[in-house]
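Alright, structures below, take your time with them.
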Structure P
Amino acid sequence: MSDINYINRKTKEQETEQVPCQTCLEVLYHNNPFSWIFRTLLCKLPLFSQFFGFLQKRPSSHKKIGPFIQKYNIDTSEFLDDPDAFPTFNDFFIRKLKPSARPISNGNDVAILPADGRYRAIQNFHHEEGLLVKGKKFSLEALLGDSRLAHKYAQGSLLMIRLAPVDYHRFHFPCNCTPEETKLINGP
C-alpha cells in the first residue's frame, strides 16, 4: 500500500496519513488470490462485521482508546465526554462532539464540510473519467446504481469524503436543505 499524502489545511504542509490497521488493509486490498477470497467472500459476510463489532462493544476494548488517541493525535478537547467515560471502543468510535467543535456557517451561498475526513471536490463531474473508490474506478451510474440519477447529476458538482478510523463518524447536512428520498446503495 503506497503512502496516502495530503495537504494539512492549517499548516499548508504535505503530510502522510497514519493508517490504523495498515497491514490488514494491505493484505485485504493486495492483488493476490488470498486477498480476493478474503475480500469478496469473508469480509462481505454479515457475520464477519458482526463479530468485529461485537469485539469493539466488549468492555475489554476500552483499553484500546487511550493508545489510539495518543498514536493518531486525536484532539480530545472537542469531545462532549471525557475519553475515560467511554465504556467501549465502539462508544469512543461513535463519540459526540461539543456543539462548538464544528460551527455551522449561515447563508444561502455557504456549504459546510459535512463530516471529518479526506475530501476530493469535483466542480463538474462531466469532465471526470470516473471515481476511484477503494481502488476501483466507477462511472457515476455504477456508483449511484441508477441511470436516471446519473443523468440528472452528470454535469453536477461532487464532494467525495473518505472517513478514516480516526475521524468523527457522524454526518451533517452541508447546507440548508430539504432531503429527498434516501436510497441504499450497496458496494460492489
Structure Q
Amino acid sequence: MTLEEIKVILIIILMVLLPGWALLAMTGYWRKWLPLQRWLLAMTLGIAFWPILYYASREIFPAVRLGENKLIFILILSFLIIIWKLKGHWKEQFKFEPTDYAILFVLFLTLFSRFIMIEKYPYPSWTDSLHHTLITDITATTGKLPYALAPYETTPLSEYHLGLYSLTAPLQLLANLPAHSALLW
C-alpha cells in the first residue's frame, strides 16, 4: 500500500466519522448505544451528512460553492465539536465487547477485499462509469450538485439521485484524485 493510498483511506475515514461523531456528540445521543454501535451509527450519520449538506446548499444557498477550504473547515469544526463535547468521555468510546472484535474483523476483511479490487482494476468498469465520472467531476469543479450534465450534454438530472457524488466529489477535492479514482474508493 502506497502513501497516496494511505492518505486516501485516512481522508475517507475522516469524512465518514468526523461529521457523524460531531452530530452524536452535540446531541448526547451516543450515550444510548454500546461502543461499537456508536461507531457504526457515527459512520452512517457521517455518510448521510454529505448528501444532506450538498442538497441543502444547492437548494438553500445556490450561490455557495463547497470547495476544498469549506470542506476542510467542516472537518476541523467537526473535530473541535467532538473534542469539546466528549471531553472526559474518550475511554467510553473504546470499551468494546469481545464479540465486537469479530464484527470489526469481518468489516475490515470486507473493506480489504474492496481495496484489492481497486488495486486490480484501477478504472471504473461498469456500464455507465463515464456518466458517474462526469457527474463527480462537475460536482467537484462547481462545488454543488448539478441540475444537468452541462457542459458535456443537456441531460437533466432531476430524476437522478445524486447522493453518491456528494461523497465522491469531496474525496476528489480533498485527496486530489481524478474523478474516476474517487468513484472507485
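Every number in this text was worked out from the coordinates using simple rules, so none of it is lab data. Please read these numbers as outputs of a predicted model, since none were measured by experiment. Cβ atoms are built from the backbone, for glycine too; each structure is taken alone.
What the table below lists for this structure:
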{"item": "At a computed 17 (relative contact order in percent (Cα under 8 Å, 6 or more apart)), which of P, Q", "result": "P"}
{"item": "With distance in nm of label points 7 Å out along Cα→Cβ at positions 16 and 40 derived as 3.2, matching label from P, Q", "result": "P"}
{"item": "For helix-only ellipticity at 222 nm (-39500 (n - 2.57) for each DSSP H run of 4 or more, over all residues; to 500) computed as -22500, the structure of P, Q it came from", "result": "Q"}
{"item": "FRET efficiency 1/(1 + (r/R0)^6) of positions 104 and 176 (r between Cβ atoms, R0 = 30 Å, to 0.05) from the coordinates reads 1.00; which among P, Q", "result": "P"}
{"item": "For 19.5 (Kirkwood radius over Cα pairs in Å, calculated) the corresponding structure among P, Q", "result": "P"}
